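Novice: See the structures that follow.
Rule-based calculations on the coordinates, nothing more; no lab input. Since this is a predicted model, take the numbers as computed values, not measurements.
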Structure I
Amino acid sequence: MIVAGLLCLSLASAQLRSVGLVAGAGYTAVDIEDAVDWSPLEEWDNFGIIIKAVVEYELKPGLLLVGEVGENRLYYWEYRWSDGYYSGTRYRSEWTTNIGLSFKKLLNKSLYIQAGPGVHIFNDGSGTVLGLLLGAGYEMEVGDRFVVPLGFRVEPVFGNAVPISLLLHTGIRYIL
C-alpha cells in the first residue's frame, strides 16, 4: 500500500515524455514439451515476437517510468492426435497479452538500462502469470521529435516451464 502511494505521488509530479511502439523478435528459451505438457511433438519453434505500445513519464532527469501494453509470441507447437475415430494434427502459437511497468535509467543521452515487472495473460485462456523485463539499448534521435530505440530485452514469463524470451527490438517514439 505504501509503495502504491509513493508511485501515485511520483506520477503526479511526473511529466509525460513520449509515446510510441516497440517491436522485436528473437529466441524463447523453453522446454516446449514441458510447457505444453504433450509428448511427442511433431513440430515446434522457439521464435519469439513482441509488439507493444509504450508510454514514458519522466520522474526526474535521467529516470523514466515506462508503461507497456501489447502482445508476446512465445513459441509454436503442433502434435498428432487421435480419439479412435478421427485423427489429425493440432497446432498453436502461444501468445500472451502483456501489461508492464518498468523503470528506465538513461546512462547518457543515448544509452539506457530498463527493468520492471509485468503481467502476462495467456490468450488461450489458460491463465495469468507474472513476468519481468530486463533490457538495455541505444536511442537514436531522428529530427526534433522522434527517437528510434535499438536494444536487447530479456522477458521471463513465470508460466509452465518458465519461457524466457531473448529479443532484439526497435521501434519509434514521439517526444512530446
Structure II
Amino acid sequence: MRTKTVGRNSRRGFTLVEVGVSIFIITVVALAGFAYYASARVSEINEWHDQNALFMCEREVESWHSNGYTALTGFGSADCGSAVYLPYGYRFANPDGAWNVAGRYKDVTLNGFTYRIRAQNLYNANTGNDYYVQANWSGIDYYYRQINVVVQWGNLSGTPTYQMNQETRMAR
C-alpha cells in the first residue's frame, strides 16, 4: 500500500512573491505602453495644429497676392519692418473688418481652436510711403514687397506658445 505524502513540491497555485513579480512586470509594460500612446497623441495634436497654421498662412498669402503690390501703399514706417505687425490686413485703403487694429492681429477659430494671424511688411529702402525692397541685378533695378505672415496659437493672452511663418514677395 502506498501512502501519499504531502510535500512542498506537490502544492498547487502561486506564491505571493510570484504574484508580486508578475504584477510588477504587467505594471511596467502597461506604463511603457501608456507613455508611448501619450507621446504619439501629443505629436498627432501638434501636427494637426501645424497643418491648420500652414493652411491659414497659405490663405493669408493668397489674400495679400490678390490685392497686389499697391495694396500696401499708405502704410508708414511705424507700420512696417521686422519689429512691428501691420495694424490691419490686405489693403491700406480697405482694412479687413476682422482685424484688431490696436493689437495688430486677426483671430480665426478653426475646429474650436483660436489662431492669431499677423503680418509684417518688411523693407530696406523706401520712397515716401512706398516701402519696398530694392535690389540690383546685372544693372537692372527691381522692387518687391516682402510680406511675412505669422500664425500663432497656444497662449494668446501672453507670449504665444507656437507660431508658424510664411514669407511672400510681390514684384512691381
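Novice: When Rg/Rh (Cα atoms, Kirkwood Rh) is calculated for each of the structures I, II, which structure yields the highest value? Don't skip to the end; give the middle numbers.
Specialist: On the way: I: 1.07; II: 1.50.
Looking at the calculated values, the largest one is II.
Novice: Then there's this: Of structures I, II, which gives 12.1, 36 when Rg and Dmax of the Cα atoms in Å, for residues 54-117 alone is computed from the coordinates? Let's see the in-between values first.
Specialist: On the way: I: 20.6, 66; II: 12.1, 36.
Label of the originating structure: II.
Novice: Name the one structure among I, II that helix-only ellipticity at 222 nm (-39500 (n - 2.57) for each DSSP H run of 4 or more, over all residues; to 500) of -2500 was derived from.
Specialist: Numbers: I: -2500; II: -11500.
Checking each candidate, the match is I.
Novice: For relative contact order in percent (Cα under 8 Å, 6 or more apart), find whichever of I, II sits highest and give me its label. Walk me through the numbers on the way to the answer.
Specialist: On the way: I: 22; II: 18.
Sorting by relative contact order in percent (Cα under 8 Å, 6 or more apart) in descending order puts I first.
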